[in-house]
Structure I
Amino acid sequence: MLTALALPVPLDTRIGEVMLRRARTEDTAAIVALLADDAISAARGDTASDDDLPAYAAGLDSVLADGSNDLLVAEHDGRIVGTFQLTRIPGMSRRGSTRLLVEAVRVSSDLRSSGVGSALMRWIMDVATADLGSPLVQLTSDAQRVEAHRFYERLGFAGSHKGFKYNAPSSGSEAPATGR
């Protein structure tokens, strides 16, 4: 858990105020529903099956227990409408600077283009980078997400690198390893 982040915090969007806060175990089903609300994630197995909730809850607990990670949710009128994971990565390059990795950014499909995603990303770019001392924010986005790429570019992100992933063979009862 990235304790340097002052949360919860209200964010202004076109649908009104959303509250950005740290995820809790009881948010698991809502977070999984956001993952499943995305066709690419659903094709990879994020289908919001009740049978998978214990695995997702364990994953969330692991993220929150790791001091380099955090998972945040955006709540509007009692409903979780967005989520993302932050990972602080210390490094040697760029004069030993720390990177802030943003993963699994999701906004409910009925609220896309409502300013929720922009508010989340601007908060990351402004507040989180300052509070966490990270001069570089990086993210990966599936090559199929052309609209998301345009969104990130409008915010000032540059498609500067080509990413690679290796899917390790799964063993036993674990979910199959698939690409992002």
Structure II
Amino acid sequence: MPAPVTRLMLVSHARTTAMRTGRFPGDEPLDDSGVRDLAAVTDIPRADRVLSGPESRSVSTAQIFGTDISVEPALADIAYGRWSGLEMTDLPDADAMAWLSDAAFVPPGGESLVALFSRVQTWLDDVGSTPGRTLAVTSPAVIRAVVALVLEAPIRSFWRVDVSPLSRTSVSRRGGAWTIGGVAEKSI
């Protein structure tokens, strides 16, 4: 008997003002452009369950897939702490360089990439034991971490994965090994 398959589609939430202006996000809503883009979505993938990160931008995006949405804390965006609302150019140079080069660096009141990867790995292990189709709406940071983890790539590869609003990334697991079906494909 073949091993059961877990199919996971990760959808990046629709556009927000922070994305458009290049700021570290907080828990902001979708901006007008994000709402318009979301309203234009016609390709609704089939899923056995729909999960969402806890931020309003993820929950609002997930609602296009139905009303039976489970909010999953592990799908939360990386915590930027006191950097929320700031641009990278607002940071002291040493902090900006540390953020981009040291995966263990923690923004004031925030979360390191190491902590994000640990949280996402635990969640992947859990969702990977659930056969069927799961659709998860979350932030680009979580999707980047999933891609790096599935590829068993170093954490620094996080910065080399581009994830656009409302793009989809597909991974699947059979018998304990995750594989990538597509990364940051346009439009859902």
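Please treat every number below as a calculation from the coordinates, not as lab data. Computed from a predicted model, the values in this text were never measured in an experiment. Cβ atoms are built from the backbone, for glycine too; each structure is taken alone.
Data overview
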quantity	calculated
Which of I, II yields 1.10 [Rg/Rh (Cα atoms, Kirkwood Rh), for residues 40-119 alone, calculated]	II
Label whose coordinates, when P(r) over Cα pairs in 5 Å bins from 0, in percent, for residues 24-63 alone is calculated, return 5, 20, 27, 26, 14, 7, 0 (choices I, II)	II
Origin of the value 0.96, where Rg/Rh (Cα atoms, Kirkwood Rh) was derived from one of I, II	II
Comparison of I, II by FRET efficiency 1/(1 + (r/R0)^6) of positions 56 and 96 (r between Cβ atoms, R0 = 25 Å, to 0.05) - largest value held by	II
Structure with the greatest value (metric relative contact order in percent (Cα under 8 Å, 6 or more apart), set I, II)	II
